[in-house]
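Nothing in this text is a laboratory measurement; each read-out follows from the coordinates by a stated rule. Worth saying up front: this structure is predicted, and the values here are computed from it rather than measured. Cβ atoms are built from the backbone, for glycine too; each structure is taken alone.
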Structure P
Amino acid sequence: MATRSVSDPFPAEALAVRARGVTRTFGDRTVLRGIDLDIRPGEFVALLGRSGSGKSTFLRALAALDTEVTGEIFVPEQRAVGFQDPRLLPWARVLDNVVLGLPGSDSSARGLQALAEVGLADHARDWPKTLSGGEAQRAALARALVREPALLLLDEPFGALDALTRIRMHRLVAELCARHHPAVLLVTHDVDEAVVLADRVLVLTDGVISLDRPIASTFPRPRLRSDPRFAELRSELLAELGVEDDGSLTADSVPDSVPEPELVLDPQESSS
């Protein structure tokens with residue numbers, strides 16, 4: 001079984017994640033083969049890999065959702081998970097979904113503030129079924145961030161969204177993470193998404209991390225698809241994934257600029 005600890009040997013100011021020798025076997029198949037990984041507080045790490053490479057398995061191990069992994073995993077107690085499916089309870093209002101299980105007498109106020117940060121202050125009393133796909137994913141993001149996690153684990157949260165909504169969500173996530181400073185592990189199959197958002201990109205191949213590529217120091221934000229560095233990184237990462245970059249997605253095919261979601265920082269202002 002994996003060991004998890006937030007004790008003195010793992011000071012929060014030093015690392016947000018420390019994984020050593022993380023292994024997961026399903027029957028005769030070994031999916032994770034002794035993964036070692038450190039993530040610093042506030043660092044945004046994207047994990048790429050082919051389908052079935054074990055990306056989500058590793059994220060579930062960090063989230064303590066899989067107790068059959070072996071090795072050592074040190075993570076902070078305050079962590080939150082976002083999935084591809086927003087997983088909103090259909091019988092609960094949007095605000096009630098956001099504050100579900102949140103302790104404290106001020107949970108509603110904190111939930112309203114979180115909804116305001118993702119541009120959904122006017123939807124607090126709505127039912128989840130009335131939200132668009134992008135709105136539902138924003139509600140799920142508010143539910144994660146209202147808990148003020150030291151570690152935010154995102155499992156392909158934008159995979160079901162259309163291209164323009166996905167770009168808007170990229171901008172929103174980057175903005176919110178810069179404001180709240182959690183460490184982030186984003187599991188994705190989208191190379192462009194990884195380049196846009198991450199400080200560091202990992203590639204998981206045959207159960208091991210085959211590439212660990214820091215990009216923040218050489219390619220500061222904002223990262224435009226029209227920048228030659230974007231194309232270079234994209235080609236490098238696709239090659240590591242065993243895919244030839246044929247240029248089918250160019251800077252002209254997906255715009256750098258799209259209308260931003262309306263963000264309201266004060267929930268009282270949004271109700272006036």
Structure Q
Amino acid sequence: MDQDDKSIHKVEFISTSGVYKTPFSLVILLQLYLGIILVTILNLWYINCLYYFLTGKLIYPMSIIDEDWFFWLLILLLPLNIYGNIFLFVFSTIFFSGGVMKLLDWIHPPREGIFERGSKDWKYMHRRFWTAYLPIWLARVSPLPWIDIVCYRLFGVKIGKNVVAYEGYIDPKFVEIGDFSMTSLNICIFSHLIYHDKVIIKKVKIGKACVVGPQTIVSPGTIMKDGAVLGANSYTWIGQELESDLIHVGTPVSINFPIQTLEDSLEKAERIKKGDISNNNRGEN
């Protein structure tokens with residue numbers, strides 16, 4: 001075991017991802033600004049037409065269909081226009097941020113390891129986090145359930161087919177999620193963790209048909225084998241392996257038990273019920 005591995009095993013608890021505000025977090029303002037500018041430019045014709053019918057004047061010269069039916073068409077299209085602009089803002093922010101992420105990866109490719117505070121890997125980890133922060137939030141609050149998957153894939157998360165990603169946070173790098181897996185509400189999947197003056201970056205691999213339960217934290221280096229389940233309100237150790245077809249629970253994970261089929265659960269419930277009846281009968285006697 002080398003020195004870096006020994007340092008990882010000294011981490012005795014999980015608190016937060018430890019990402020701080022830095023000057024680069026202002027990239028959020030740039031994302032907002034560019035999204036608003038794009039939406040405004042593409043809607044100038046619509047705003048100009050409405051302004052003309054309401055005031056009789058034009059904001060800037062252009063040809064107008066000066067008919068009543070056209071005015072009412074604009075009014076009828078207003079809800080659709082507002083709804084479309086919301087998605088235009090979301091998608092433009094996501095794809096602009098994806099381009100920034102590609103640029104950061106080109107300047108300094110991400111890598112696994114343990115890095116000191118202030119190192120180049122430390123700084124670029126923060127920059128990738130803030131680049132992905134707003135787009136991931138927008139994708140999660142969007143009513144379209146597949147936008148978050150598109151966003152994660154664009155930022156470098158390897159996500160298989162038919163994956164469900166509910167509200168939570170997934171690091172944009174060094175995370176792999178297999179087919180038919182599901183993440184629940186309020187989860188965090190971290191491929192990085194800041195501990196004192198070091199940042200630990202290790203790949204997280206979640207296999208096929210896995211379930212990450214609600215209110216859980218998946219720590220860097222975690223491997224969930226196919227069919228593994230991380231129980232609610234649990235978190236994993238750094239570099240921990242969760243075996244297939246077992247439910248793993250604990251803070252940190254230290255207990256596992258087999259997944260029961262529906263038939264097994266019904267049979268167990270029936271045995272408990274019969275046991276309660278037998279105990280009641282003995283109590284009456």
*Work out distance in nm of label points 7 Å out along Cα→Cβ at positions 168 and 200 for each of structures P, Q, then name the structure with the largest result.*
P
*When you work out FRET efficiency 1/(1 + (r/R0)^6) of positions 56 and 104 (r between Cβ atoms, R0 = 35 Å, to 0.05) for each of the structures P, Q, which one comes out largest?*
P
*For which of P, Q does mean count of other Cβ atoms within 10 Å over residues 88-95, calculated from the coordinates, equal 18.9?*
Q
_I have 24 for relative contact order in percent (Cα under 8 Å, 6 or more apart), calculated from one of the structures P, Q. Which structure is it?_
P
*Where does the value 0.40 come from, among P, Q, when FRET efficiency 1/(1 + (r/R0)^6) of positions 120 and 240 (r between Cβ atoms, R0 = 35 Å, to 0.05) is the thing being computed?*
P
*Which one of P, Q has mean count of other Cβ atoms within 10 Å over residues 64-71, as calculated from the coordinates, equal to 11.1?*
Q
*For structures P, Q, which has the highest computed value of Cα Rg over 2.2 N^0.38 Å?*
Q
*asked:* Starting from the value -8500: which structure in P, Q was helix-only ellipticity at 222 nm (-39500 (n - 2.57) for each DSSP H run of 4 or more, over all residues; to 500) calculated from?
replied: P
